[in-house]
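Below, each structure is written out as structure tokens.
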Structure 1
Amino acid sequence: MRDLKGPQFLHIMTKKGRGYEPAEKDPITFHAVPKFDPSSGCLPKSSGGLPSYSKIFGDWLCETAAKDNKLMAITPAMREGSGMVEFSRKFPDRYFDVAIAEQHAVTFAAGLAIGGYKPIVAIYSTFLQRAYDQVLHDVAIQKLPVLFAIDRAGIVGADGQTHQGAFDLSYLRCIPEMVIMTPSDENECRQMLYTGYHYNDGPSAVRYPRGNAVGVELTPLEKLPIGKGIVKRRGEKLAILNFGTLMPEAAKVAESLNATLVDMRFVKPLDEALILEMAASHEALVTVEENAIMGGAGSGVNEVLMAHRKPVPVLNIGLPDFFIPQGTQEEMRAELGLDAAGMEAKIKAWLA
């Protein structure tokens with residue numbers, strides 16, 4: 001082609017898994033695999049146990065679709081990873097895989113919302129970044145009721161730097177009309193999905209992590225009061241404001257330090273009254289999130305305190321200002337001080 005004159009177009013036909021027979025026969029399963037023996041082609045079986053947050057989402061999606069024929073679900077080529085296989089089979093006329101076209105997924109959802117449907121965009125945190133302009137211009141400015149189910153929020157593990165869900169709270173929090181929810185367990189996740197689905201004044205987002213849920217009881221679905229957190233434990237001097245699924249680790253720290261523990265639930269709108277109450281009744285505050293500290297939920301708490309001239313010390317715990325490397329979720333949380341031992345050490349060093 002180098003020797004040809006004028007514009008040239010080279011179309012290369014590829015085949016997923018080419019050269020490795022097991023992958024050629026089952027390209028979807030072999031898209032992202034753990035360590036396995038290539039000579040046998042056998043992948044390790046799931047350990048079972050608790051359902052993943054993706055499964056929790058998929059079950060809620062099917063449950064809701066059975067009751068509301070206006071529900072439409074969209075994914076940019078992540079059916080399996082987002083827990084949408086069962087939905088795609090039960091409701092094929094309401095399932096849209098738009099392929100690796102995140103911008104189109106969001107604008108398509110906007111069009112469905114304008115047409116009177118109830119669109120849900122199931123998307124990984126790192127991939128939603130690609131459609132930021134569409135979230136702003138096509139959804140938020142028009143105050144359209146699009147629900148973003150943001151999977152793989154926080155540390156993702158083996159997929160490494162490109163897939164870490166480190167920034168969604170930071171890049172969504174500044175968008176007007178956006179409601180952002182951070183569940184602390186699978187039951188909260190279901191309630192928040194239900195709340196977002198029935199929120200009609202603008203877009204909403206529920207962010208949840210890769211991996212298994214914690215095993216709490218699932219209660220009947222009901223709408224949560226927008227922008228309201230709940231106090232989980234009363235302590236003294238120190239209050240920990242937790243955003244999301246680091247709650248079990250934060251609870252251990254609160255117990256050890258006899259601190260108040262708050263499940264903030266909403267990143268936007270923040271429960272300003274509760275934040276001010278905690279500031280007035282404690283000597284110091286700690287915010288906890290699995291998102292970049294810069295611009296994240298903790299930054300929002302800082303802004304509330306500054307706006308109300310409350311000079312209470314605040315420690316923000318979250319993801320540091322570098323790209324998180326590859327490693328298991330447990331390894332990276334321990335290395336970054338986001339497990340119970342790491343959080344407690346950070347707090348003690350800060351208070352010393």
Structure 2
Amino acid sequence: MLILCAYTHAKLGLASNAGVPVTEKTQKVPSSAQMLSGDALVKYVNENQVLFKAKITPASHEVKYKLMDLKFKIQASGKVIDDDSGIDIDIPESFDSRKKWANCSSLFDIRDQSNCGSCWAISSAAAMSDRICISTNGAKQVRISATDIMSCCEYCGFGCEGGWTALAWEFFDTEGVVTGGNYRATGCCRPYPIPPCGHHGNETYYGECSGIAPTPDCKKKCQLGYRRHYVLDKFYGKKYYHIRNSVKAIQRDLMENGPLVASFEVYEDFAYYESGIYKYTAGMPRGYHSVKIIGWGKENDTDYWLVANSWHNDWGENGYFRIIRGTNECGIEEDAVASLVDLDH
């Protein structure tokens with residue numbers, strides 16, 4: 001693992017920025033609130049702010065199996081888009097990718113990473129799927145395989161232990177990624193191999209979330225019954241890029257090219273998020289998480305990002321959450337990543 005990690009950092013000039021868990025963000029919250037957990041934390045959150053509601057659910061205790069270590073908070077080399085790049089366009093007060101590209105069914109998906117820290121691969125695969133549809137005007141309606149990324153990209157990270165989104169997009173550019181889907185999905189090459197854990201309404205129950213699932217093996221062949229060859233099933237990106245600390249650049253890219261991936265520090269209170277606009281209020285850092293930004297809006301004079309999570313559609317606001325926009329809340333605006341789609345490959 002040490003050799004692979006060193007290779008990964010050398011490959012893209014990555015420099016760890018995780019540091020110690022006591023961040024500038026935690027220092028702005030009273031020390032007594034930082035130490036809260038469980039019922040006491042939920043009570044504190046609901047009594048001391050009005051932006052979002054917190055609630056304890058069985059899923060609250062499963063979050064620890066879904067997060068990455070803070071070591072995956074990094075800075076990566078590569079092309080950087082800033083406020084001055086691109087054509088200047090009017091930015092509306094609100095935007096939702098699902099409304100602009102309503103014919104792209106993948107935009108309405110909420111994936112379930114289960115008890116695996118694969119958010120870096122799942123969020124990337126989800127955004128890749130959206131961008132393929134958008135760039136082909138709806139002609140290509142596919143679901144890109146998170147399994148292919150997390151198992152076959154040796155330099156991207158450590159599968160269910162976490163990984164780097166920038167490298168997932170670089171893998172998309174250079175190696176290509178096959179089609180996938182949810183657990184036991186048919187009509188695709190490599191669906192997600194880990195069943196949802198915990199109870200989800202009337203859906204099939206596969207067991208509780210217990211420990212971190214093993215990373216699937218890299219299999220360069222499609223599942224039985226899918227007639228397309230693995231190599232021929234691949235889709236490719238080109239010229240992956242970063243958008244750092246630029247709200248306008250993220251907004252422009254969303255409007256022009258579709259959803260992109262961002263990562264942020266997860267604090268204890270996010271595990272209890274129920275609805276509303278999230279803003280860190282209580283608890284200590286618990287890990288790092290990658291998600292798909294699909295739009296933005298404003299509610300009661302509070303700007304927010306609209307984000308698709310990968311913790312099932314019964315979490316949060318039907319699988320989505322909103323988070324404060326414009327203040328780099330929990331680092332979510334530090335390093336958004338995406339790529340264009342290579343239509344000629």
Structure 3
Amino acid sequence: MIDQEKKTIHRRILLLGGTGAMGEHLTRILAEQGDDVHVTTRSCRMSERNITYVQGNAHEITFINDLLRESWDAIVDFMVYNTDEFRVRVSQLLKATKQYIFISSARVYGPTNSSDELINEETPRLLDMIKDEEYLNTDEYALSKARQENILHEAGCNNWTIIRPYITFSETRLQLGVLEKEDWLWRAINGYSIVFSKDIASHYTTLTYGYDVSRGIAGLIGLPAALGEVYHITTDEAYKWEEILEVYLHVLDKYLGHRPKVVMTDKCLNLRFPAMQFQVKYCRLFDRRFDNSKIRLAVPTLRFKNTRDEIESCLGTFLESPLFSSPALLLNAQMDRVTGERMRLNIYSTLKSRLKYLVARYAPTEIVKVLTK
């Protein structure tokens with residue numbers, strides 16, 4: 001009798017920077033289907049069945065070289081590189097695996113002609129159409145991802161697959177426009193006003209549950225037809241940001257016993273600062289609706305959860321045991337300037353941080369801009 005367990009072929013899969021929301025989901029999905037998953041992490045984590053955590057910094061060449069001397073069935077790369085850094089290591093990454101999966105971003109796409117237009121994988125990218133020299137002279141996220149896509153296309157081989165997720169949410173990540181949960185949700189449950197902006201609120205966005213994106217990635221691993229291809233993995237639902245805010249407020253009303261106060265500015269506060277403006281200008285002020293037929297065709301079993309229902313569920317789960325990083329100092333100081341509130345200084349651990357908050361809260365805006373450089 002043939003030993004069925006010995007017959008099973010386990011794929012060796014390396015996840016670089018795979019401890020974020022999508023990476024955590026993908027790790028579990030692959031491990032549960034029997035793959036031998038290795039995940040780089042900067043902190044010490046206990047390995048478990050089918051999951052080996054490798055402690056180290058995947059930006060460091062010596063650390064990554066040791067990993068790439070081994071042979072992998074697939075490498076899934078969640079790392080955020082600058083373009084020069086990626087150019088140096090891309091050849092080695094491609095040689096070390098049968099399939100290199102590069103996590104790009106749907107932020108690479110340029111604006112559509114109308115709020116109803118659907119984005120597909122052939123939609124022009126910002127890098128190829130924008131004339132803003134100030135922006136083009138940066139290596140901002142949307143541009144760096146597009147430039148790194150170009151490097152893959154020019155690599156002389158096609159054992160790569162490019163994935164373009166858009167905004168994802170999970171039980172630990174819940175965004176409102178450009179704001180992370182520390183900059184709106186923390187404020188709401190600690191008695192401060194949520195500060196949002198009318199310019200972003202009126203635009204359509206697409207929010208996809210991170211687990212669904214990870215299922216799509218898992219479905220492309222080992223798929224010959226996916227080599228040399230680009231896929232965005234997004235739901236086909238779209239809502240205005242003001243609708244997403246209402247979903248959040250509905251859940252918070254039940255949790256807090258009252259609706260948090262919301263202060264709406266005309267323009268996003270991030271536009272005041274050169275270092276923060278581009279994500280607003282070249283992403284959140286665009287309408288984003290997606291045609292996801294390509295990934296559905298490639299992975300027929302992929303289904304996307306209802307956005308509203310899953311956001312409610314994720315926020316409810318988070319509120320059962322809320323855990324935050326520190327609120328962004330400069331941004332929250334600017335919010336307090338708008339609302340007339342003042343944050344408790346003891347949330348910042350150092351005297352320097354407290355003084356910086358006070359300067360950002362009360363000093364003229366031109367002085368505050370210096371702090372963001």
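Taken together, the values in this text are just the output of simple stated rules run on the coordinates, not laboratory data. Keep in mind it's a predicted model, so treat the numbers as computed, not measured. Cβ atoms are built from the backbone, for glycine too; each structure is taken alone.
Brief remarks follow.
- Read-out helix-only ellipticity at 222 nm (-39500 (n - 2.57) for each DSSP H run of 4 or more, over all residues; to 500), computed value -11000, structure in 1, 2, 3: 3
- Taking distance in nm of label points 7 Å out along Cα→Cβ at positions 261 and 293 as the criterion, the top structure among 1, 2, 3 is 3, with the largest value.
- Comparison of 1, 2, 3 - label where Rg/Rh (Cα atoms, Kirkwood Rh) is highest: 1
- Comparing distance in nm of label points 7 Å out along Cα→Cβ at positions 45 and 229 across structures 1, 2, 3, the highest value is found for 2.
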